[in-house]
Structure P
Amino acid sequence: MLKVKLFGVEFENPVWTASGTFGFGLEYAPYVDLNRIGAVCVKGLSVEPREGNPPPRIWETPCGMLNAIGLQNPGVDHFVENVLPELRKYRCRVIANIYGSTIEEYTAVASALKGVEGVHALELNISCPNVKKGGLAFGVDPVEAARLTEEVKKVCDKPLIVKLSPNVTDIVEIAKAIESAGADALSAINTLLGMAIDIYRRKPRLKNKFGGLSGPAIKPVAVRMVYQVSQAVSIPVIGIGGISTWEDAVEFFLAGASAVQVGTANFFNPKAAEEIVSGIESYLKEMSYSSVEELIGDLRE
């Protein structure tokens with residue numbers, strides 16, 4: 001009932017954990033049955049280890065949080081040698097989120113994962129600053145987003161999911177450009193850029209000043225963008241943004257998402273993804289759907 005096949009990969013269910021919110025998955029293993037989760041999208045991987053931004057780098061907001069972690073990670077080689085062997089012991093699929101500050105860095109990470117057993121797809125984080133274009137994020141320019149997608153596709157041997165930024169004028173234009181460049185799927189959305197200020201110290205709450213806003217506060221924006229993108233492209237769209245309950249997930253499926261990723265909810269409810277799987281299963285039976293695929297895009301207008 002919950003099994004799905006996307007871009008040639010079979011998943012036990014369409015409920016995944018979002019990159020940057022679930023570590024490498026192993027950190028949650030004592031509390032969550034990883035075999036009940038369709039896929040773990042690991043925290044972003046770079047060529048070299050990265051310490052991330054200086055603290056403070058997290059600030060709780062009404063219905064969400066701001067984060068400016070700065071993509072801290074031990075590097076792709078450490079992941080392949082030390083983390084992946086443990087992840088292979090579980091049935092959940094593994095999606096490697098990758099990033100860089102130049103196209104060359106992105107392709108280097110993708111190349112390092114080529115032929116690696118146990119990684120089922122790559123997720124391209126295009127919200128990163130392009131240092132060769134004055135720091136403008138790859139994901140805000142359809143031409144640059146498409147060029148990056150094309151170059152990574154040349155060197156990777158796994159399905160490529162491109163994670164869309166919501167901090168753009170027209171997300172549909174960018175989605176269509178990325179699809180034309182050869183992406184196998186899209187995930188939407190990444191965090192919204194935000195800021196918080198300490199009114200007594202008269203300083204930003206985050207050392208980095210700005211951070212990514214995530215959590216239930218951004219869900220209506222995410223649902224709208226998933227709907228728009230899924231109407232405009234023919235490749236699968238993975239819904240992300242404020243999913244805390246199975247009801248939230250069902251909204252995304254009806255909007256056109258082929259799978260969903262649970263993010264910020266993992267921080268306040270480590271079992272969120274597992275509970276969402278059970279909730280969707282019950283809903284499908286109650287509403288007389290024979291499979292989750294029948295639910296996708298079944299919006300009555």
Structure Q
Amino acid sequence: MNSTNDIPPAARAAVLSEALPFLRQYRGQTMVIKYGGNAMIDERLKAAVVRDIVLLHFVGFRPIVVHGGGPEITDAMKRMGKTPEFVGGQRVTDAETVEIVEMVLAGKTNKGIVSLINRAGGKAVGLSGKDGNLIAAKKRTSPDGVDLGFVGDVTGINPEILNVLTQNDYIPIISSVAVGPEGETLNINADLVAGDIAAALDACKFILMTDVEGVYRDFSDKSSLLTTLKLSEARRMIAEGEVDKGMIPKLESCARALEGGVERAHIIDGRQPNALLIELFTQAGIGTMLERDG
């Protein structure tokens with residue numbers, strides 16, 4: 001792979017010139033980034049994502065990061081002698097497991113991301129849904145009536161603390177742990193949390209990083225990647241089972257963001273270095289862009 005020193009100066013200038021309209025259009029606006037997948041595990045990718053987020057901040061965007069941490073939770077459970085159990089792709093979360101979830105997400109994972117962003121020159125603040133009553137939630141029951149334990153659905157977002165932080169030049173880093181009506185801790189799918197936060201903030205963009213190139217018309221056919229997707233078509237694909245099971249919460253989160261007023265939602269491949277910058281600052285972009293009909 002060529003280093004950046006091998007790129008001719010004219011090519012570098014062309015890249016900056018192509019980015020100008022996007023910088024002008026979105027300067028000062030909020031964008032929500034769902035950070036997950038391989039980009040949270042691979043150290044090289046992790047460093048690249050952190051640099052991109054800090055860069056977005058310094059060129060005038062207001063990035064807000066929501067993260068998951070499924071593999072880290074599973075590893076911690078196994079170390080503590082617990083066997084992870086899933087129903088319909090959702091982790092069954094008993095009282096002991098929800099303590100592990102909070103310890104990993106709101107503690108180790110969240111503070112690790114905060115530390116990396118601060119070391120890269122940003123000013124990050126770690127939050128969970130409990131801080132400032134950011135995320136209100138209720139317990140979820142699976143469609144077939146199985147009790148999932150302390151698993152939640154978002155019932156409301158209070159963005160006040162996020163507005164205070166971004167207006168004062170901080171980058172909020174949010175873990176998907178929330179509080180229920182009785183004060184109980186609830187574990188919520190980070191994709192859905194991110195979409196609801198984007199809607200509550202009326203963000204200009206919602207960007208979801210994952211481990212595939214985007215949404216495929218046919219997951220077994222890699223040439224069927226959809227570069228753009230209307231909201232109604234995404235809803236139809238979910239209803240008719242045309243998308244891979246793992247993509248359903250991601251499409252659902254994008255739909256909720258768009259229906260809440262977000263201009264564009266993007267599903268991009270976080271395994272590609274600088275995926276955020278490519279999607280935001282080039283005409284071609286990468287991945288799948290979702291938009292409202294009309």
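Computing helix-only ellipticity at 222 nm (-39500 (n - 2.57) for each DSSP H run of 4 or more, over all residues; to 500) gives -11000 for which of P, Q? Please list the in-between numbers first.
Working: P: -8000; Q: -11000.
Label of the originating structure: Q.
For distance in nm of label points 7 Å out along Cα→Cβ at positions 21 and 245, find whichever of P, Q sits highest and give me its label. Display every interim value, and only then the final one.
Numbers: P: 1.6; Q: 4.3.
Once distance in nm of label points 7 Å out along Cα→Cβ at positions 21 and 245 is worked out for each structure, Q has the highest.
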Value 22.4, calculated as mean count of other Cβ atoms within 10 Å over residues 157-164, assigned to which of P, Q: P
Structure from which 25, 52, 19, 4, 0 was derived, P(r) over Cα pairs in 10 Å bins from 0, in percent, for residues 141-196 alone, options P, Q: P
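Each value in this text was obtained by applying a stated rule to the coordinates, not by laboratory testing. Worth saying up front: this structure is predicted, and the values here are computed from it rather than measured. Cβ atoms are built from the backbone, for glycine too; each structure is taken alone.
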